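**Q** Have a look at these structures, which come just after this line.
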Structure P
Amino acid sequence: MAEDLETQQRRLRAKNSLEDLQKMRGMGTELVTVILPPDRQIHDVRQQLSQEIGQAQNIKSKQTKKHVSDAIESASSAIGRYRETPEHGLAVFTGHVIIGNNKTRMVTVVIDDPPEPFRSFRYRCDSTFETSQLEDMLVDKTCYGLFVIDRGEAAYGIASGKRVHCQEELESNIMGKHRQGGQSAQRFERLIEEAAHKFFKRATEHANEYWLPMISDMKGIIVGGPGATKDFVVKNDYFHHEIKKLIRSPHFDVGYSNESGLRELVQRAGSLMHEIELDAERNLVDQFLAEVMRAHPKATYGEMMIRAALEQGAVDTLLLSEGLKSFRMAYSCRQCNHEWVVTSQRLVEIPPCPSCQASADQVRQNEEKIISLIDELTILASQSSSKVKLISLETEEGATLMQAFGGIAALLRYAWS
């Protein structure tokens, strides 16, 4: 569906979090998942977690008991930062996660802006996190209009994600072959064409009425049918002018003009639907690649250069790859009070202090200040009214942006260095 940048980012954040969470494992049943739907009260959940801490004292293994208690307390602390449940609910995933060499690290992932509301309350303590509700949210909901027609029947509907919905099937009253000759033949031909015109108009008007309220959410309209009727209907302006703008070429030959025809249309037009969505991304990356080769390019790339360009207000369009998995991590040293921020992956060992060289034991990570690199750069871009585009990895151009340019690039307002 047509999505603004904020919605795209929410989906991408949820997708990246899901990928990270699915990889995390605990030594035992030490990972805690707490999910609050929008109608669940913060106070009630914190009370329940307090009871669960009491239950955890019955665990025989000292290490498991400590890790589970730590996770529940971390979840309670994370939830306690909210005065009320966010609009779409709240999920906390926390616990001691294996990071290699028999080592674990306490990790807390909070999702308070999912793309859709959480459906139900969950509390689970296991060796993996409970992510099924997140998975359901990320099912593709891209929407396309579908229309099939011949002189005998027509059908229309939408394809959304993996679901094909047939809204209506219509039958015509067009007469078949006739044996009349002479002037009667001409009269019958005229009546048949008038009936065909009325049927084409009725079918397209029904489709127009169905699609127009959702036109802002549609990527395109795919037309098909067994013969040449489909091309005639599109060419002769039976569709509303706003709908016609969304009709994509080519039109597809399918065996039927009913619900079965809609399903066949989706199978035949699958690649076209995908291409429609990715064309805009290709054009942007192509524009960047052409610009960066010039002697005085109005383009730049790389995190350091992009930050400098954003600070000077030089960025027109910021291109960020969906493959970017880095975070801005905030640390502070207990020994010398030095504070610093670095870009790194989430599951890495805590580094020593760069100022006094104190060991990692003396370094504290500020979980509240962790932010994905995509989110941080987007905030910086908004301060200078720069546009932001998220580029998928599903095209050759998108893969090039990630592999050759680190997934961070920009088209500039003026040549800059």
Structure Q
Amino acid sequence: MQTSTVVILGSTGSIGTQGLDVISRHLDRFNVVGLAAGGSHVELLAQQAAQFHVSEVAVFKESAAKALREALEQAGAGNVRITAGPEAVVAMAGSGADVVLNGITGSIGLEPSIAALQAGSQLALANKESVVAGGHLLFDAQVRAQQINPVDSEHSAIWQSLRSGTHGEVSKLVVTASGGPFRGWKREQMTDITPEQALNHPTWNMGPVVTINSSTLMNKGLEVIEASRLFDMPPSRIDVTVHPQSIVHSMVEFRDGATIAQASPPDMRLPIALGLSAPERLGNIAAACDWTKAATWTFEPLDDEAFPAVSLARHCLEASEKHTAVLNAANEQAVHAFLEHRLPYLGIVDTVREVLDEMDAELRGNPLFASVEEMSQLELEARHRADNLINK
């Protein structure tokens, strides 16, 4: 069996640590050649570099390089090469590894995604913002069907289910949502929700931004955008259903009435492993469903009034690539403000909507980005407007 070289972006985060756990069980199959992280957890990054005998680590924050060097020496990995700064992370992504697992959170993951594709690497993509904010910039980098392995559990489920038929035979995609910690709540009940409550997700263990997005269902809105672009499907043919057990991770309905679903207990190591090894499936990854025990799976319609983020995301998807970039950037600012107790819970999606309303006319003028730099400038403007609204 051939060994694949792997680079992990965001190695100290939820996706990165679980990706390394998968690799630790299959060291004959993978060789980790590079790790990149933001720089907030240098001790963990150093331990990872030592455990997997990595030759190079990249850290986004240049100020973290000194502390990382000390941590590497303490971990017995003093010979590891350190590079620092955003450009170092992009360079590592584009170093030509067989597989690049992108677990970076936020649209800063777009340039590394493009670099990986341009270098000919297989991109195991958990950074949905690459698709949401980057639009055709990402897909212009290379042919998506050949090089991108979706790692989000929902998109991995769709990707797996699509093996059952051709694109022309697909009737619709069905994205499942757990409903988050506030499933069943009405909007008027949400006025005093705290960050601590919103971070208490019932089924998944994720980073803080993704967890808050899951509670507002903005995460599901972003996933509708991602599904539309990854699988070339119009938003009118993508449904969302609430499935609190999080066992069915998404479904594909075909034109003859058949629906193919991917089901497994909620464990991100399964889609991560497939993203690393596809088309081959690895053993010893995650527990399967126990069919000897009674179980009930339920599906509920989405309450758009209580959770308007999905319909707002659909509106942006139908409007333009620039609308989806503004949606993502404004939402990131609003989520951080909520986590810092500077914005009420309902203010998250309300702020995003207000930013989109303010910028709508200018966004419609030229709907496609010409470059990553243009996208970054628009994101800065969206963040600035969100901050102004939050401060008011």
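**Q** Going by distance in nm of label points 7 Å out along Cα→Cβ at positions 233 and 321, which of structures P, Q comes out largest? Could the numbers behind the result be given before it?
**A** Values: P: 4.4; Q: 2.2.
Across P, Q, distance in nm of label points 7 Å out along Cα→Cβ at positions 233 and 321 peaks for P.
**Q** Quick check on the output: 0.30 is FRET efficiency 1/(1 + (r/R0)^6) of positions 41 and 249 (r between Cβ atoms, R0 = 25 Å, to 0.05), derived from one of P, Q. Which one produced it?
**A** Source structure for this number: Q.
**Q** In addition: One of P, Q was used to compute FRET efficiency 1/(1 + (r/R0)^6) of positions 89 and 153 (r between Cβ atoms, R0 = 35 Å, to 0.05), and the answer was 0.90. Which one was it? Don't skip to the answer; put the middle values down first.
**A** On the way: P: 0.20; Q: 0.90.
So the calculation was done on Q.
**Q** When volume of the Cα convex hull per residue in Å³, for residues 65-256 alone is calculated, the result is 160; to which of the structures P, Q does this value belong? Before the final figure, lay out the partial values.
**A** Working: P: 176; Q: 160.
Label of the originating structure: Q.
**Q** Comparing mean projected area of the Cα convex hull in nm² across P, Q, which is largest? Intermediate results must be reported in sequence, preceding the final value.
**A** Numbers: P: 28.0; Q: 19.7.
If we compare mean projected area of the Cα convex hull in nm² over P, Q, the biggest value is for P.
Laboratory data are not the source of any read-out in this text; all were calculated from the coordinates shown. Given the structure is predicted, the values throughout are model-derived calculations rather than measurements. Cβ atoms are built from the backbone, for glycine too; each structure is taken alone.
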